[in-house]
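Asker: The structures come next, written out as structure tokens.
Any read-out appearing in this document is the output of simple, stated calculations on the displayed coordinates, not a laboratory observation. On a predicted model such as this, the values are computed, not experimentally measured, just so you know. Cβ atoms are built from the backbone, for glycine too; each structure is taken alone.
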Structure P
Amino acid sequence: MRRFAADRAKKLVLSFQRSLYSQPPFSSCAAAAMSSNPLPVTVDTINAEVLKCEYAVRGEIVTHAQRLQQELQAKPGSHPFDEILYCNFGNPQSLGQQPITFFREVLALCDHPSLLDRDETHALFSSDSIERAWQILDQIPDRATGAYSHCQGVKGLRDSIAAGIAARDGFHANADDLFLTDGASPAVHMMMQLLLRSEKDGILCPIPQYPLYSASITLHGGTLVPYYLNEATGWGLEISEVKKQLEAAQSKGIAVWALVVINPGNPTGQVLTEDNQREIVDFCKKEGLVLLADEVYQENVYVDNKKFNSFKKISRSMGYGEEDIALVSFQSISKGYHGECGKRGGCMEVCGFSADVREQIYKIATVNACSNISGQILAGLVMNPPKAGDESFESYSAERDGILSSLARRAKTLEDTFKSLEGVSCNKAEGAMYLFPRIDLPQKAIEAAAAVKTAPDAFYALRLLDATGIVVVPGSGFGQVPGTWHIRCTILPPEDKIPAIVTRLTAFHESFMAEFRE
């Protein structure tokens, strides 16, 4: 009986194989089906705003770099360099930065709470990380970190973040004003969804700007109203320029609803002075603009004569209350000294909106269900790290200070390198994670770029990549004064890689300028 069944099964398999082989190849069948029933979606039918939006930091040059990396892995020695050095993206841990131990201990215990009941846990984890994990789990319903939370985030975590904001600013913060998000990017999209109705609605954005803003405004069908930062004054934000661009947009029938300010700056690395911030707050108050404050680099300040001040702190210190100015602050766990990009945690503090508008912001949040719980936990830890007297305080402080001081050294080394190159000027990196040097390219290089239909700064960046393996982003991906050319370079590669970057960059630039010099 078993033999009969086996023979029958064998015949069925052979029959199936014959029928399969008698058919045209799969690709031929697919092609025939496609020719008679073309796919319903093409680039001509999708949302035109998707086609128009761009995100330079992960664009063509990065794709080319990844291809070169694959070639190096498959065939070592196939290029004049032995590794790709990524200086294009603010992704610290991908470049070797280690996570903060206390944060990861607490997160591990929250995600695997049964560890808390084991005796050996006290030998592996600090006592304050164990205590903090218990506190956090007690705030999460059923201690279930894999469950949905309130759409604004776990209430206890928002309370903790509000307390951290109040301690930072010296002014009260309300947990009900906080929306925890999967990084700062979804929060920016939420505000664009709220503010933009058509191309007749505009948002003032700095140029250069982080392309999240231009992409988000485009995707949501609005108009980016550019205002240019002053490179000659260290990328200063001048109210006269903002006012000029606002009036120009209004003369074209564009209703401008908000002003984006990135402080510390991305890609420009400047830190605003308190006086400048007061000017900005007064301007938004006078013009009735929502102030969208990108403050994700607030821990990254490398100069002694400046410090980070939140726009909420500045506005409250000027006497403006909750009802006087509409203000949204964006924070993220991806940047700072923690660099937890992959954990996707962020926070949006919303102040100065009417109750009925707040209901609509809440509604947008409900559509997304909630942000991930791990990111929420880390957002709470970032705003409430270990305090003096806690077991982890010394190790935490050493890790934090070590990362920030190393970033400051890397920024200074790269800044000095760019300044030493022919035809290159570079403002000081006061904060954030980037340098945005200007390159005065020879006319022959500009003509060579035009011949291959490439922007001159992209032409330079591609040549740099092919010659050295160094990945930077052309300034044209961030916006710049017409006729000027820049590149954005992160300060994130490991400190022991910086000498190689300096050597390769210097040699390439000298060769490039010699090739195209008049």
Structure Q
Amino acid sequence: MKKSYEQFVLRQELLKKQYDKAYLEKQHKRGKLTARERILLLFDEGTFEETDAYVLPGEASFGKTVKAYGDGVITGFGKVNGRLVCAYAQDFNILGGSLGSMHASKIAKVQDLALKTGSPIVGLIDSGGARIQEGISSLTGYAEIFKRNVLSSGVIPQISVIMGPAAGGAVYSPALTDFIFMTADTSYMFVTGPNVVKEVLNEAVSTEDLGGASVHGTKSGIADFVYNDGENAILGVKKLLSYLPSSNLEEAPQIRSEDIANRTEELLRNIVPDDADKPYNVKDIIEMIVDDEDYFEIAENYAMNIVTAFARMDGRVVGIVANQPKVMAGTLDIDSSVKAARFINVCDAFNIPIVTLQDVPGFMPGTQQEHGGIIRHGAKLLYAYTYATVPKITIILRKAYGGAYIVMNSKGIGGDFVFAWPTAEIAVMGPDGAIAILYRKELEESEDPIALKKKLTAQYREEVANPYIADEKGYIDEVIDPAQTRVKIINCLHALERKMELRPKRKHGNLPL
């Protein structure tokens, strides 16, 4: 018994030696936390239980065996905000965090545990990629991980945190998860690195410019969140988890606040300018209607003409989708359509009601958008809204023109409640464009075309785009006092708590990819 215990202590000491002071200093000089520090920061104190801590690499490395406990990845489970979460953290300082057969097996096992227990899984990624020495065993390991990503999709929340390199095939596991975090200056993602780009295309590009956090946070839209350092990224993960249920069989956590449910906000009556072409910040409206003026924005610096965010209303989590008049007049383009569609899919998968704030003049025109496939990408947004069965509430703030009005959760595609402010304009197209088409001849022959156009535009707004016409025809539920917006939404959320929506039986739809 004594000898067995001594062996147990020895193994623990050997494991600790892998994380000595020199290793700590090396990571901290890079501006990075160690894998174990990341894990301990993520989980509630004293709750993390490590699994497979003494697993060794699975194959010889060109005839040499490597004794590295854990095989470059820490796996396990514990509590985050008091709820069970599974996680893995790759360790770049042990075999470069490279993925071999046993490394992959550890990740697959914790993925299975997450799915089995209905728990979110968080991957803290910092890896040199596939372990070259293990050949096809390494590639098969990635395949096993990818398969579990797909099988878990829409069942449990999957979150990837890129805290170092993620290159080659390794990027596809994060791409299959629900949310991706990156850290500025210390993380990057790309399928082919700068050296290959240089060799094949004779194009010189840095690691940062090719696949850094700024690129994926603003241009590609791959990263949903970008933080300056690892500590804040992990705190961001914990905040995100507070808005998500543990699985698709549960509701998101409710947190009661001191904010009053039937609070009115008189400032909303004057927030939309009288000039229909003058911008305003839709985030000001979001702040006024949600609990405690607090919301958590997704992909904040990408496709900024649309805002996607989690918030709470009367303690219940909602997903907010809002056109942003401050950017590109709130028009829908390829990027904003895909961004919103993906967010709606996440909300629908995890039982989170969707609140839409609509002020959209249309889809972005031009050859770049048409050649880029705006028809197909815009259809993704239409599909996502129509397919979603969670409670869906729309507030038309101002412009609601043409196909873009339909796409943004109109009554016709399944919006449960659609309200309009008195400032709303609902029409096939904007007044200026409509008058230019309908009265082209009269304007050409007029002695004062400017005055005539002004008169006809005002008449169009009154007789065609007037929201009270839509109200009278039943195409919207009500024109409401803007000050009552929060009250209306919360009352509707309560009414829709037990919403059930039957759909035709099928294997799956054919999403316009």
Structure R
Amino acid sequence: MSPARTSAPVPGSSLSAARRVRELAAAADGTADVLVVGLGATGAGAALDAAARGLDVVAVDAHDLAFGTSRWSSKLIHGGLRYLAAAQYDVAHESAVERGVLMERTAPHLVRAQPFVLPLTPLVSRGQASLAWTGFLAGDALRRAARTSRATLPVPRRLSAVRARRLAPSVRAAGLRGGLLSWDGRVIDDARLVTALARTAAAHGAKVLTRVRALELTGTGARVRDELTGEEGEIRARAVINAAGVWADGLVDGIRIRPSRGTHLVLRSDRPGALPAGLHVPVPGETNRFVLVLPQGDGRVYVGLTDEPVEGGVPDVPEVPETDVGFLLDVLGSVLDVPVRRADVVGAFAGLRPLLDASGSGGPVRTSDISRRHAVLTSADGVVTVVGGKLTTYRRMAQDAVDTAVATRRLPAGPPCTASLPLVGAAPPDLLGTLPAPARLVRRHGTEAPAVHALAEREPHLAQPVLPGHPVTRADLVWAVRHEGALDVADLLDRRTRIGLVPQDRAAALGAARDALDRAAATSA
């Protein structure tokens, strides 16, 4: 990986409205080797995996890149510690390996180390503290087993009360015995990771088509509808991979998904106060469950998350119930010096985990007890479905799905290579630090940061923030329309940036988003 210093995107990676029109027409005229349905992390990962093996790939989504579960995560790339506690050693090791792949090889510009402090308050008994410390040491053993360097993820440490307060000044000082410092992976933005995957797949020749809904799947293709025009047609393929997440069972018979809701609150950074590190806050009455407090670096803090079963139909955008809000605020209040109140919550979001129900009972079940192992299933007519898993292991899930499709359909494919294939913008951290662009842009765009910066230098108007106090500029929006496949205001504000997580901010940024779309339309006219 070497950083590009040009003012241009990675060749062949740009996604745009014009490219979508061309490639949708081309997809309808031929027969692809692989059709992927769903453009979350796993689907975009499968498109990249197949395209990198030399296969002709079409990938579709009814909405946008990262429209579903992949944009609603905690933004953590977990090393698998929680799975050790459940004796799921294979899942834990897989998570640690995939975390290392992202941090050291494929996406070091997007995935970095995140420190966490577990404050040892009077609510945390000495036995609980000892159990947590043992767990952190086991997590470090997982890091070593996965061959992730100590420079990438430092070792856990015990903290004095003074040091714990320095890293977590908002924690209540009364009765604080100290803290436990641990590290995990953290992606700057889960939706940006998906965008990087899709663009890297496009650079390898994949046709990446948003707003194309799969109405019906067979082993040889799909009946689809262009959601922008309403026109229906067919896309033919030698192999079909269903990576539709929580909607997967609506496309293939015989699959039962048990969605689990994970809710996060969005706070302004001044409410919990300065947070040089994130927080692990133990849930009272639970031995191995924590609420996470995650500073985002954009003036916001996320607090999450829940694990609650969801019954009935799956909505496009899950709603956040007040019970989840109350639970998270109660746990947060158990450690903070100044409590966060309901009025301080400026936004909230919930994602649905696509957990596979392998019990066959259909009866009540705690979703927290369902394994996070992924599964690759093949229907009677040959549709390959991948479900379960988590954001951290998307690459392995995608590889396993493509392996199955290649073997089942005897496709002439090369070996899998995504474990060492850098995503768009990737470069080693020491080289990223030399790029002639602001650090904020480097964290979001990697080696393409100078190109985004050049937009603002050519047109100073684009250097303006989209809204006061938020780091995203108008140049970010223009770049997203020209190169990241953003087609409308929602794509820009809700996925290419996360401005839309706060309704008040979203309303204030609408004008800038519309201006970016108008500029792109004028350029292509």
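Asker: Can you rank P, Q, R by distance in nm of label points 7 Å out along Cα→Cβ at positions 40 and 88 and just name the one with the largest value?
Answerer: When distance in nm of label points 7 Å out along Cα→Cβ at positions 40 and 88 is calculated for P, Q, R, structure P comes out on top.
Asker: Something else: Which structure, out of P, Q, R, was helix-only ellipticity at 222 nm (-39500 (n - 2.57) for each DSSP H run of 4 or more, over all residues; to 500) calculated from, if the result is -11500?
Answerer: Of the structures listed, the value fits Q.
Asker: I've got another one for you. On relative contact order in percent (Cα under 8 Å, 6 or more apart), which of the structures labelled P, Q, R is highest?
Answerer: Largest calculated value belongs to R.
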